[in-house]
1. Going by FRET efficiency 1/(1 + (r/R0)^6) of positions 72 and 96 (r between Cβ atoms, R0 = 35 Å, to 0.05), which of structures 1, 2 comes out largest?
2. Between 1, 2, which one scores greatest on FRET efficiency 1/(1 + (r/R0)^6) of positions 40 and 80 (r between Cβ atoms, R0 = 35 Å, to 0.05)?
3. Upon calculation of helix-only ellipticity at 222 nm (-39500 (n - 2.57) for each DSSP H run of 4 or more, over all residues; to 500) from the atomic coordinates, which of the structures 1, 2 produces 0?
4. Suppose you compute relative contact order in percent (Cα under 8 Å, 6 or more apart) for every structure in 1, 2: which one lands on 9?
5. Identify the structure, out of 1, 2, from whose coordinates P(r) over Cα pairs in 10 Å bins from 0, in percent was calculated to give 8, 11, 13, 17, 15, 11, 8, 7, 6, 2, 1, 0.
6. Compare distance in nm of label points 7 Å out along Cα→Cβ at positions 32 and 64 across structures 1, 2 and report the one with the greatest value.
7. State the single structure among 1, 2 that was used to calculate distance in nm of label points 7 Å out along Cα→Cβ at positions 24 and 112, giving 6.3.
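Any read-out appearing in this document is the output of simple, stated calculations on the displayed coordinates, not a laboratory observation. From a predicted model like this one, the values you see are computed outputs, not experimental measurements. Cβ atoms are built from the backbone, for glycine too; each structure is taken alone.
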Structure 1
Amino acid sequence: MQSTAPSAPLRGSDTLAPEATVRSLMAKDLAGDPARELSLITVEYPPGSADPAHTHHAQALVYVLEGTIEMQVKDGAPVTLSPGQTFYEGPDDVHIVGRNASQTAPAKFLVFLVKGKGAPLFTPVK
């Protein structure tokens, strides 16, 4: 699959954890709604990587490809996901935990987003 944008690192949380790498795989206009688009990305977490609290302002479907990740949205229960497992994030959710559960092995997951056309994939929350 051809990348539609270069990969971009995400800064780890308040620790000095290694950065995650995000690769855009595809973006297409949402049929019937020119103000929205579909985006497909991969996220690769090096061992010990963690994201800062953030939002996507999108519906996000996560599918774990390899490794083990921990996810949690504000007011939701934390979950630990392994290959083949999924996670959903709504457009108003604040993603407060997103990290590699391992300090020794990488993790990789696929994310399918439905978002506003041209909106950023990731917006840090303070």
Structure 2
Amino acid sequence: MTTTAVATPETFQERMFIRIRESMGDLMTDDDLKKVVDTAMQKAFFEERRIQDGYHTKTLQPYFVELIQKEMKDQVSNQISAWIAEHPEEVSKCITETLEKGIYGMMVSHFESKMHAPLWELNTKLSQKGLL
């Protein structure tokens, strides 16, 4: 049986690539293979990932971190709920302190916003009269 397919000559680079691929097992020692696998695992699971989103580059967490967060989310949530149920006094105290600080900060912010314009006006008038 004869073939009518045209054989295309391979370039030196293609021939070398084929020969290296065929003898990869003979060329690579177990230590070399372990290093390649370790490097690939490190890069695939433990390094931050960068993706292009239009003109912006986003940095994503490593896959390993994402997997751990996904798997641990329910467990951590359950532990937090259990701790809150076991320590109601501490939770109540923390909530009260947070609210008090928040209310105090909100009052100070409101007072400053109301007083800013009149104090600025007073400063301007005193400066115009040469008292400052």
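1. 1
2. Top value of FRET efficiency 1/(1 + (r/R0)^6) of positions 40 and 80 (r between Cβ atoms, R0 = 35 Å, to 0.05), among 1, 2, belongs to structure 1.
3. Clearly, the read-out refers to 1.
4. Going label by label, the one that fits is 2.
5. The read-out comes from structure 2.
6. 1
7. Working: 1: 2.0; 2: 6.3.
It must be structure 2, since only it matches.
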